[in-house]
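Please treat every number below as a calculation from the coordinates, not as lab data. What you see is a predicted model, and the numbers here were worked out from it, not measured in a lab. Cβ atoms are built from the backbone, for glycine too; each structure is taken alone.
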Structure 1
């Protein structure tokens, strides 16, 4: 078997199946990443969604015996929403981040990696492979950086010269000893636009993110959102794109290569009020196919309440009152009570005082008091 020839055949085949960029890396342990992850862990900067075992995250040999190489793939996704619906004072809208537009990208990349695995297996019978996307043990970004897909920007995203940071990443560990590609030189220079624009200051320094303060992470949590971040969330109901949209390299980057990534405007920029009482069945039918639905409807509904409070949408107060009175979930009742105080109509104070007499949950009672404080006690 000629490994150089096989590499070229894989590159050619990757283009045929809709992989926009492919790179090859060594499977030696990621020692620099190991140090970085340990620092993140010590500082309490991790989100909790990642693989907790740092050894597994940094040593490919623990995931596949005889690991020699890692193949990294990237697929470019759209950054501009065609025919975007506009919100009105009566019908405010929320927004899902770009990485949640179209069909769940995990499924799209797994499809490409499965096809790549079958192609390689046909060429090399008995080959060992292990593929992963996002939720796997390895860091997609560290692999992509080593494989020359792009460089790691100050916003912690992989930035490619061709597509900016609007790329989905996946990788395959294999026992084939491919010649590794050369990493790309970092191009951020002295630019700090992403750090300056981050709404919560989550980008502690170039390339270091405090996930606990990152809006993309916060929108995915299921509990009460910490007070200091509620005004910063705006109308984001899943994820945050600020550190990408301000990046000069991303300017004019907008690619529509993959039909399954094309967003439904009514799904990714939905009306907020209907979200408050959407049934499980309707939620699954409308939002189930996108990646932003993975945590279920409760975080989306909580974020929709916060977005209505951000807009100070008085037309939503009756809907919020109904949530306080009838919703069985403390997070939803409490957030709605706070939002009523934030919006501040003439009926807000009498209602919250009445709700306080009936409510039994301690956390909800605290939120009612916060709402009353916003109304001046």
Structure 2
């Protein structure tokens, strides 16, 4: 039915991440049939807890057909007639992304993506699920996933479960000194190859992430003061809305992207033109998972790369807001820039160098 690691992962998701309780409703959504073993383990664990699982299984090619053909009226009806009323009854949500082709949505038009974002994702997920459930989302391993990570399949599976089943309570303790520093910080600068950007985070809220919303996890995030962001930044390879980018470079003035370059400028321009907030930043984060070393074209992993930061285009999170509103949220990742907090260098490349933060370096977290 499922393997031993899936059972461990299901237990961690429901008890630690979602903190599911007896009698609660939990939506278990599987996108892509590859993750059926984990879904079975989640259903079995939920019923053993006397919780109420609601199952949604979506084929990725059917999802592509709906994405390509859906318009405002279609997605509005889908949200109002089906998913939104059901989501309002949920106490928890687990989303398993198990597609075998990360480029399945590559041919979906800008207009179709916008209709889906405006009339389905925003009301069902951004407004209802994110704010009113205990939720967690994760990917599931496959040969295709291993190929994107440039690993043999078995080594990738070993890596996947190691990253996902990390001791998050230990990581939470190691994050605390960085959170304490950041809560007193007014100004942050990132400086590295192709990157020299600075911004204010004065009085912003910092949120530690250690397995409660994403699996794998390991980040500490806030949002910049929108108008304070100035400079230029270079990002690692990324895939967004099914479109691949080998690199992205942004020039920013007073919080707004004024120039850009990438391996796919036509697609990048379309994303930036989604709405006014798409050219501004809604999140800034430190990646802190000691297991994840290199980008693998999957943002749930890439945003957690140790020694990285993501300065995110688009919508902020209500839990750490800066007032930016957008129908995109693109966690572009910058790896290995030096980090300065109020002028003091605290990370050199990917290594924290101050005594209070050295506990976040991989050699100290994986002893």
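Work out which structure the value 2.1 belongs to, where distance in nm of label points 7 Å out along Cα→Cβ at positions 252 and 268 was derived from one of 1, 2.
Answer for the origin of the read-out: 1.
With distance in nm of label points 7 Å out along Cα→Cβ at positions 28 and 100 derived from the coordinates and found to be 2.2, which of 1, 2 does the value describe? The read-out comes from structure 2. A value of 0.00 was computed for FRET efficiency 1/(1 + (r/R0)^6) of positions 180 and 348 (r between Cβ atoms, R0 = 25 Å, to 0.05); which of 1, 2 is the source structure? Computed on structure 1.
Comparing relative contact order in percent (Cα under 8 Å, 6 or more apart) across structures 1, 2, the highest figure comes from 1. Suppose you compute Cα extents along the principal axes in Å for every structure in 1, 2: which one lands on 52, 48, 40? The read-out was computed on structure 2.
If distance in nm of label points 7 Å out along Cα→Cβ at positions 44 and 300 comes out at 2.1 when worked out from the coordinates, which of 1, 2 was used? The value was obtained from structure 2. Assuming 0.95 is FRET efficiency 1/(1 + (r/R0)^6) of positions 84 and 116 (r between Cβ atoms, R0 = 25 Å, to 0.05) as calculated from a single structure, say which of 1, 2 it is. The structure behind it is 2. Determine which structure produced the value -7500 for helix-only ellipticity at 222 nm (-39500 (n - 2.57) for each DSSP H run of 4 or more, over all residues; to 500), calculated from the coordinates; the candidates are 1, 2. Among 1, 2, the structure yielding -7500 for helix-only ellipticity at 222 nm (-39500 (n - 2.57) for each DSSP H run of 4 or more, over all residues; to 500) is 2. Looking across 1, 2, the calculation of mean count of other Cβ atoms within 10 Å over residues 68-75 that yields 15.0 traces back to 2. For FRET efficiency 1/(1 + (r/R0)^6) of positions 284 and 324 (r between Cβ atoms, R0 = 30 Å, to 0.05), the calculated result is 1.00, so let me know which of 1, 2 that is. That value comes from structure 2.
Ranked by distance in nm of label points 7 Å out along Cα→Cβ at positions 196 and 332, structures 1, 2 are led by 1, which has the greatest value.
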